[in-house]
Structure 1
Amino acid sequence: MTEWCREKAEFLGLPELARKVNVTWNARMQTTAGRAWWPDRLIELNPKLKDQPPEEMWRTLRHELAHLVAYERAGRRRIEVHGAEWRAACAELGIPNEQPFHTLPFKRKRMKRNFGYVCPQCLTTIRRVKRITRVVACYACCRKYSGGLYDRRFQLLEEKL
């Protein structure tokens, strides 16, 4: 699989990715099908994929390679994990219209969101698994009213659950 990824990266004109990409099985994975690590250029796959039809393993491999291709092309520029760059890479790798999350029969881990925060402006509620430990403001209100810059008027307030 590593060799296949290297050939694809070379074909896409990404020599650094072709030289460094590596694919491994990670037995600790429980709920996720695969994971791509940047800038390590490492793809980890869930061994449970071996029990699925072969096309699922190859689709997952392409999905994860698309992440590395997108990040390789973006360089130091920040991109969304499943954004336009990733979708374009998916199309080039033969999986157009790929969804961000799998529907494989792996057990799901549901974590209770015990912490709630509310924006004083728009009253949007955000639920979190972990407590927010730094000052955070409502992104939508900061974008709308202060050009995307932090504005303390929109600082999230902890909600009593």
Structure 2
Amino acid sequence: MIKTFLATLFLGGIGLCMILFSDVEESRIFVVPNNTKKEPLEIVLERYYCSQDKVPILELFNTAQAIKPNGDTYFFNDIGSFFLWVEKQNDKKALTLWVYATDTERYVSAQSAWYSRVEITPMGYGFSPYEFHIYDTSDYYFDEVYTFAIRGETLWNPMVRHLLVENKL
């Protein structure tokens, strides 16, 4: 009798824990449809998730948004993840791309932004966008850093990391 009661209590406790600590899928946002204005959307931290890495967005710095022609808006917590996702898309030219500028703290067009390669970023790629050119900090164009990301020339690569940190690349 006592064993049955304890077993039932134990299983009930496990079931209660599973219910309490389960992740409700509805609270996660990976894509927002119908953004017909193609403007960057306001991100709710810890509720919006990176479409590439499937992790929550914890801060706005180094975030990006990609909007497909149908208005679907995708979110990214790191510029490197953003580039990798864009590379996989069939309609790259039709995408509207936004990045959160480190210097002005607002979203700017990804193609018009300047980029740094040696910043501390959420996923460790090192790319950080700037609205304005800052000599010796943000010296790279969109096409250059996009190519670096696709080739794997990021801070994840130990040789590239060493050369960038030593300012030899």
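To which of 1, 2 does the computed value 36, 21, 13 (semi-axes √(5λ) of the Cα gyration tensor in Å) belong?
That value comes from structure 1.
Give the label, chosen from 1, 2, of the structure having the highest value of distance in nm of label points 7 Å out along Cα→Cβ at positions 62 and 94.
By distance in nm of label points 7 Å out along Cα→Cβ at positions 62 and 94, the leading structure of 1, 2 is 2.
Which of the displayed structures (1, 2) returns the greatest value of FRET efficiency 1/(1 + (r/R0)^6) of positions 30 and 78 (r between Cβ atoms, R0 = 30 Å, to 0.05) on calculation?
Checked 1, 2; max of FRET efficiency 1/(1 + (r/R0)^6) of positions 30 and 78 (r between Cβ atoms, R0 = 30 Å, to 0.05) sits with 2.
Coordinate-derived values only; no laboratory data. The shown structure was predicted, so the numbers you read here are calculated from the model rather than taken from an experiment. Cβ atoms are built from the backbone, for glycine too; each structure is taken alone.
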